1. For the read-out Kirkwood radius over Cα pairs in Å, for residues 239-358 alone, a value of 16.5 was computed from one structure; give its label from P, Q.
2. Quick one: log10 I(q)/I(0) by the Debye sum over Cα atoms at q = 0.14 Å⁻¹, for residues 47-262 alone came out at -1.11 when computed from one of P, Q, so which one is it?
3. Computing relative contact order in percent (Cα under 8 Å, 6 or more apart) for each of P, Q, which one ends up highest?
4. For structures P, Q, calculate distance in nm of label points 7 Å out along Cα→Cβ at positions 79 and 311 and state which one comes out highest.
5. -11000 is what came out when helix-only ellipticity at 222 nm (-39500 (n - 2.57) for each DSSP H run of 4 or more, over all residues; to 500) was calculated for one structure; which of P, Q is it?
6. For P(r) over Cα pairs in 10 Å bins from 0, in percent, the calculated result is 4, 18, 24, 25, 19, 8, 2, 0, so let me know which of P, Q that is.
7. P, Q: which one has distance in nm of label points 7 Å out along Cα→Cβ at positions 271 and 415, as calculated, at 1.2?
Structure P
């Protein structure tokens, strides 16, 4: 992890010692903390209680001969926000205050960050006059002044069979939310076309808008190069991702309404040599279990499996609706209110009443391995696992069945023959003995339930 530097403080840190504000040892310790926690040395000094923020700012003001601005009591000119994008403001901890003739005055926590100043000069096409402000106050001001509508809005699908999102793109719309309308238009076309996966990737013509269906990807047009930065920044903001970060993958969630029904999409960003690739996967709200499994006998088998220890396996091809059925299962199990139900997911698709949903967070080291070590202390009755990547995790969660746990897992199989082939491998011998029920999704309107005896006969 790379430490976040403050060039001003890095240059002047030993002047702090010479001025008597801190000792040499304190500076060295703060530098170690800064490197370990990926923060700048000034923040490390403040967090350690060695010096407070006001003392630090007054020191910098005197050394740099740069005036300090208290943004808590300041009203900036909103017309100047157009000179610095939200992404650059967050990235460089900088916000515009006012402009006189060809000089833009900006508040910075790091006035000696010449790269940031050059970047803003290039985009704003004017001279930059930096003033000093605290990092916290700048971030607070950024969130306040750049704040926009944080929802995509409502999508209506009536009478739009031939809908094309590019009609919205080509409108002469100069409003602040035009990009938001373009995002909504892309989602609308995807919903109307029954598309669940949308891929944005940089190509020669611009940012390609691609729909994926049945393992086939088709291009539906391009975001022109001049709009790419604004489009990606807005999409990330709506998905609660950091628009200033593009060097590492991020995972977020986009909420929007379709005919007044809330729909969720997971949003995954990934850096490539051509630019960021953004993968969006749309999840429809779960239906009730008895609307999916219409056979009373099969429904009874599933409900019985939820009441007893064992593994409930939900099988189907990619995009067959496995997650949809699993969420219906969890809602069914939560009806009684007597079960401790927990999920382990990369991102929760919908909030389920009565279910303790847990999202992995690699930034703090909360992954499947960490969850496996600690979840037993929560004493869950039912556990849903989004996906198991290692044999060790698979064996561990399978073993929980012997501790009277019900485990809900998903399994990729394109058809029944594919399932039989995969289950013939010795790695799945233990799994097969622990399955209490299996739900196989043959198609959108065809779901079959196997109890342990029926599955055993089929697999053998």
Structure Q
């Protein structure tokens, strides 16, 4: 079928370039209501993601029309290509070239052979671990849970002769725990993704979230005012999103990136200096992989070294765009295409986690939402799970919010020497930012 699509695209004279990505997914799924199996199912899908380019002259300059669609086996390809050609004719982007062949791909281990060979056994084993873990709880019960164990094979070809393939596995565990009774009942919901079964750690995960549920029963609002905050666990997953955005090609091309090569990313820092990488080669992580959606070989990039911006992460589109002129406002020029930002890798600091948790510090783990604005760096997150350090103990808090601006907050930042690995983050287990705004009581 892939060759059939390639032949159909080659026969079209109205496309200057094209790409087809074939994705074959096998998903084994388990759904529990309380501790009873609601359903077990297998879902197999085969999808072809087709992108076409249509380069033409418009008002005296070259422009590129682009359009994409999903093809399923059995569909009539001719009308889909006709519609794609029509849609592409109404798009006028700056031209760029698809990646070509003969690239050097650096792989990462992102496939769990136990999921590939025996997904049913993996699902059953995880179910047993779930039931065993919740069976240990006297005061916390399982409301529901969902488990997915997926295996996907990818094959990509394009009009320049590129042919590349890969395969990965991923597991998703979504659950809700309950504790308390009547109007005092509270829940603790969790969501975990990983590539390997061994990283799911069902017992450890459920025990942790069961404690969050217990702590919610006695949690209080934080105090109003300025506070020193240690971000950990789920909070780390999005803490660096503003840095990622300003380090990318899109922000440079559009002219709003604050980052300039060999210049500080944080003005007048008073704490430890940030060193950050984009790393697609870390085994078992969700943003690891040898190539991106266009078949471009992905590379590890040192983005920031001790607060100095070193290199931009560029997919093929923005590498070409910036090489053709870029944004004169910030002096951006083209560079080697590296792939878009992958996993966040941050170098550790000098102090242990316990040293960061001084008296009066707040440890914040989970938010209802925590998404720093990619352009301004402003953030405000409603607290779901947190603790105030008092007398060497952790006093539960929830509700209220913490807010600030990333580029100001990281002026006084401290990174733990303890490290942690999360789905797309590897680095300090805790990051302490001083003098943030807390709203609570």
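1. Considering all the candidates, the number was obtained from P.
2. Working: P: -0.93; Q: -1.11.
That value comes from structure Q.
3. Numbers: P: 9; Q: 15.
The maximum falls on structure Q.
4. With respect to distance in nm of label points 7 Å out along Cα→Cβ at positions 79 and 311, the highest-scoring structure among P, Q is P.
5. P
6. This value belongs to structure Q.
7. Q
Every number in this text was worked out from the coordinates using simple rules, so none of it is lab data. These figures come from a predicted structure and were not determined experimentally. Cβ atoms are built from the backbone, for glycine too; each structure is taken alone.
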